[in-house]
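Below you'll find the structures, each written out as structure tokens.
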Structure P
Amino acid sequence: MRRSTGLSLVCLTLFLVAFPLVVGKPGLPMTLKADEPAYYLMALSLARDGDLECDTGDLARLFDEYPYLAAFNLILMTDDAWNTVFFGKPYIYSLFAAPFAGAFGANGLVAFNMLMLMGMIWMGTAYLSRFNSAPIAALFSVGFFVLSTAFAYVFWLHPEIFNMACVAGSLFLVLHRFDDAPALGRWARIGAKLFGPQTRPAWSGALLALAVYNKPMLAAMALPSLFALWHGRQWRRLAIWMFAAVLSMAAVSGVAIGFTGHASAYLGVERMGVPVFDPQVMPVTPIDRPAAEKSPTTNSWTWLARIPEVDLGELTTHVGYFFVGRHTGLVPYMPFAVLSLLLFLLYGRRSAIRWLTLFSLASVALFFLIWIPFNWHGGGGFVGNRYFVNVYPGFLFLVTRIRPAWLTAVGYGLGGLLLGPIVFTPMGAPVPEPTLQAHVRNVPTRWFPLELAFRKKLPGYHGVSLSGAWFFGRKDVLKPKKDEILVHGATQVELWMVTAQPIEEGAVFEIRNGAPANRIIIDLGGDRRELEFAGNRAVRTETVELLPEDAPEPLKEGKRTVFAYRLLIDAETGFVPNAARNAKRKFPVNDFYQGAAVSYLGTQSDLDRDLFSVEWGECEIPGLNPVGETLTVTTRLANSSTETWPSAGPTRVNLSYRWLDEEGHTVIPDGGRTPLPRDVAPGMSIEVEQAVRAPLEPGLYILELDLVRERVSWFSRKRDSSPCQGTVEVSPGAATEYSQEP
């Protein structure tokens, strides 16, 4: 390696390892995320207590550095009904990070992660320098590791970077061609003995065993090294590799037994994740269980041995997400992996070792996709594919020659477009509705397919049920409100509409605009409509019927299949509903820049259902009532149609009223609503109390009680049947008598 290249890497290493030590905490979120509480407290406990037992002293350390919010997922374990409590995650990462944590707290763990990342960059540079000039090798290696989701995990107090470093080191020590020239000098001879031809296989096997201890499926990454030794007829080194791997695993397991009595936190224990609100109170309490009765083994690795049920359609969908998913895809989060595959096909496709490396990578990916299809992307916390990133370094060892050299520049360009927000805000961006996945809101990431199968697990999204369909989208651009979805103005808002059956007829939407002038485009599965709102009226409502042209995406929900349609709403401008009120605040903020209010009314056949038949019973209408006062009318009514009256949703059935004068002219056309107490099936009778406000002018009036299917029609307008009526004298005096007219 050239001296200038080495000096450049030294400078980069010093900067990247040093700056985490002085970064203020917390970032976003303002507390520990995913499984961080356990790994962080284990490192501190090992550094300061020399054990893995959890007590209130450990909890106090948690609040010392992160006092702003509770920790919501501290993983603990026990084997004696919670009388003795240990941390419930594999300890090996925390053991290596303990010196850094003891000296610098959480910042020390980040510096340790960064040191391992730089170690991988150094190894990648050395490996690629065998086939390329040192500057090109260094540029590619830096881009490979920094411009990927791996860089995000440097800032997680998690073992992903540790596992990556173990996988990278294991492959490097066998697949890299070392220059074993005679060592000159005392220290060079010591180094040659420690990392010579006979000892490198031992270190390789031992390193991979550490990663396998954390995630057993990473054992697949042993295949390239074992094959390389076997193919080269290096039988002794092959035996050394295997012996060192077994010995390393035995040593790690033995240390775990010494600390906790169990070889792993996933074997023979009872585990749970608990929130921590008070550093003085343990979040778990002992269970009164007979001494002879052992704790049940829960949340363990027993799932590794089960035979999975494979749904080929579901697997195909998830494979697509694996490559191009908006939150999890290989392309948006690991663009240098794509370049590595391209270079492999160009220059390394005749190498059996590299084909086996690719097979190992595919095996790890398929293992997660098949065995845990519900969270193969990384469980409760992830940026990109948190599980697969553990073996990401394997792609580097597919590369030999980097030709043409400008492909490296392509990788950097893609990294800037796809990973710039992650690299420059690795601890989270201060944006509306912040999440660690906020970068997916930017172009071009938001152009990638959304992982609809994880729609209820994706941070930063929420949904609402309207008229039998479920709608969901990003929290920062939409707001569910009663029977509507408010969407942001001057923004193309993407929603997804999930239905139990494919939409084979028109889906009817009501679009409400509140801006003085606006243009709103709505597109459902390729059926696009453009609505123009102009004139003096600030609020206008239009109804559109859309029939999707594109086929829906089928999704599994347990044993049933549902169907998802993409709904795009693009309002040219918007308005702030509470602008005047917000302006009076000490620190004015906009409530929501509303572009449109969208309500789904149902399919046209649902709206055409003839449910407008009612049989009125007694209506107790007061004959006298003071002006402007509220009277209560108790009425009994029965559903005489053949359809159920819905009591909820945008087109629910409500009881309401109108006031007429003596000649039958409408005075107050639309009174307040009273919801039905429940859905009313055909033939069912109910009793409803309707609150009615009297007119403000005295006189003789006719009060009509009527049912209304909201956004569709009054019952009396659909049929010739008369609503419930009564004559009321409105005067300053109190009501003393009743009149009843069915």
Structure Q
Amino acid sequence: MRNRYKVSGIALALVAVFASSCSKDPQKLKRKYVESGDAYAAKNNWPEAIVQYRNAVAVDGSFGEARFKLGTAYQTKGDYNNAMREYIRAADLLPTNIMAQLRAGQMLLLAKQYPEAKARAIAILEKEPKNTDGLILMGNALAGLKDFDGAITQVEQAIDKDPTRTLLYENLGLVHLSKGDKTAAETAFERAVQVNPKSASAHAGLANYYWSSNQLPEAEKELKTALSLDPKSAQLMRGLGAFYVSLRRADDAERYLRMYATTANDLVSKLTLADFLLSRGNNDGAIAILEPLAKEKDGFAPATLRLAAIEFDLHRAHAYELIDALLKTAPQNERAILMKARFFINDKKPSDALALTNQVLKANPQSAAGKYLQGEAFEGMGSIDEAITAYQDLLKLKPSDFSGQVRLAGLYLARGDFAGAEEQAGQAVKLQPTSGVAHAVLAKALLGQNKLNLAEAEVASLAKRNERSDEFQSIVGDMYFAKRDLARARTAYQSALRLQPDSFEALTGLVKVNLIDHKVEAARESVEARLAAAPTDVNVLNLAGTVYTAQGDGPKAEAAFKKALDVDPARFDTYSQLATFYMMRNRLDDAKRDFEEVARRQPKAAVGAQTMVGIILSMQHKTADARKQYEQVLAADPQAAVAANNLAWDYAESGGNLDTALSLAQTAKARLPNSWEASDTLGWIYYKKGLATLAVTALHQSADKAPTNPTVQYHLGLAYLKSGDKKAARKFLEQALKLDPKFEAADDARRALATIKG
């Protein structure tokens, strides 16, 4: 052990002497560093070479040779950003060095900085007008700038200079392709093969052309020829694997991807094979590749991510353990954080997922994946407006994100914004014309606007591949219902229910058809069949209440609405339907006594029952008693959303404390993010407090969801008027009066309109 320390001391002394002698002469020191870097580069030890070249640059920042070699080392390591930076610096420091200008230009081409690449090409050609590489660089830069004729001229000049260089013909073919001249492109690629039939690159270039032009047998032949000429080419093996993947010839694809992984024997090739095996459902094969990779430094993160994804469906707890282990070593790993967010979403924990997506977006506001998962998390929480905003932000970052477009279209559809849904679904269809999901949303959006001819075309498109889909049959039912062809609509809805017995959309359609067709008993039978399978489904209970009401079975209707209220005491629609039921039967006093009794005997149902008592008191114009009732509900449960909303409205309208009203309205909005009533109450209180901008935002959410409610349109008009936007104010005030010239605040709406000049 002593000898070991003694040797180390001597080594340190030698280093010190070396540094001391060189530090007196920076020129010698920087040259020593470059020579050391060259020695490491000769042994392909690029990390150490980079260290030495960087040391040389630290001594002399204007040492162009060191910067060029540093760029080469970075490029070899695959670090193209740093390589480009160093090549550009080297080219600036060595303006007469052709190779430095060329490497800088090539890097700029990769970065799609075409004007800058063109400038480097000019620097080369000014010194050597017939430099073949300079002509190619100029041609590619001009092609990037869409000057295809100029690009063709430059490449053809290069061919004249070196007519045996197959790469030139490949470049020429690519430029012709970019210009849209397929005939000339094919001629150029074929010429490359004719010039050098033994060139694997020439055959691969021709294969890629055939592939892109859908000449698949010819592409396969050329790819195999290329590999036969260069049987150790990992790139060609990967190309053949990708080719067969595109043809869905899985066995052939796997054969070549295994060859690729064996030949390249690196992280990328092994991950590529593992991903392919996962796509085939061969989890065991993928795991056999991934587990050894997860033990390597570079492979730990990407392999662990894939293993966690596999384990999520098999051993969920272990999946979380794997992702947590990765996050412990790399707490800022965006992919790992988002994968855990995905786990939370799948486990119905959207608020936990939202916290993680917010963490990612704080560190990287440009994360499209983060925005997408944020939208999903908001959806899971029922915060539809926030989800819409997240998907809108996603599409600003990535306008061609198909999944984001479809989800946004679906949310617009749910909100009743059929025009918005049509626009987004239409864009999704353009991106993926064969997508059944996109066509389905588009069809629904068109039906919502009564654009029957266009909707029929979408339905016809769907029919080619989705006849056995319950969603398709429901859409067919909606189409026939819109055309008032009740018999065909009924048949379609029944087909949908046979395919998917729990489809609420199909059940609603069938009930609607039967009620309009005066087949009330049939409507009752279908809804009771569903209730037998899902006795606590609030949507089905409310639908049953509607059917029983139409049939005149008051006790059954009342029982269904009450049960829905017991299951979910925060549903405005249930309260509304039940209150209407009692009012139409002049049974408000009896109902009040019944709910008071329920509140006494059933503590679990007390919130819903006591809230219903407050609603009945409001309907009886017993405002003070209703206020007291809501206050009692909130004393027992401060998060009782409907009571909070109604009490906030009462305070705002009766001259109560607006700050207290605002707090209550915010509670209601947080618990009921998609309720137009909660948005209306919150916006109206903002209006009364003089916060016009906030009022407009909240009231717009309400107006979007309740476009036929004149009071909501009137509130939004007043908010715009207070904010100074008279044009928008006029629009919504006029819309309110158009919807109902005699609504409660109609006279006040007219007075407000009269104040708007012009």
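What follows draws every value from the coordinates through simple rules; no lab data is involved. Everything numeric here is computed off the predicted structure, so don't read it as measured data. Cβ atoms are built from the backbone, for glycine too; each structure is taken alone.
Summary of computed values
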{"read-out": "If Cα Rg over 2.2 N^0.38 Å is computed and equals 1.24, the structure in P, Q", "value": "P"}
{"read-out": "Winner on FRET efficiency 1/(1 + (r/R0)^6) of positions 260 and 556 (r between Cβ atoms, R0 = 35 Å, to 0.05) once structures P, Q are ranked, highest first", "value": "P"}
{"read-out": "Answer label among P, Q for the case where helix-only ellipticity at 222 nm (-39500 (n - 2.57) for each DSSP H run of 4 or more, over all residues; to 500), calculated from the coordinates, equals -10500", "value": "P"}
{"read-out": "Among P, Q, structure where mean count of other Cβ atoms within 10 Å over residues 484-491 as derived comes to 15.9", "value": "Q"}
{"read-out": "Which of P, Q leads on relative contact order in percent (Cα under 8 Å, 6 or more apart), largest value", "value": "P"}
{"read-out": "Which of P, Q yields 17, 45, 33, 5 [P(r) over Cα pairs in 10 Å bins from 0, in percent, for residues 100-211 alone, calculated]", "value": "Q"}
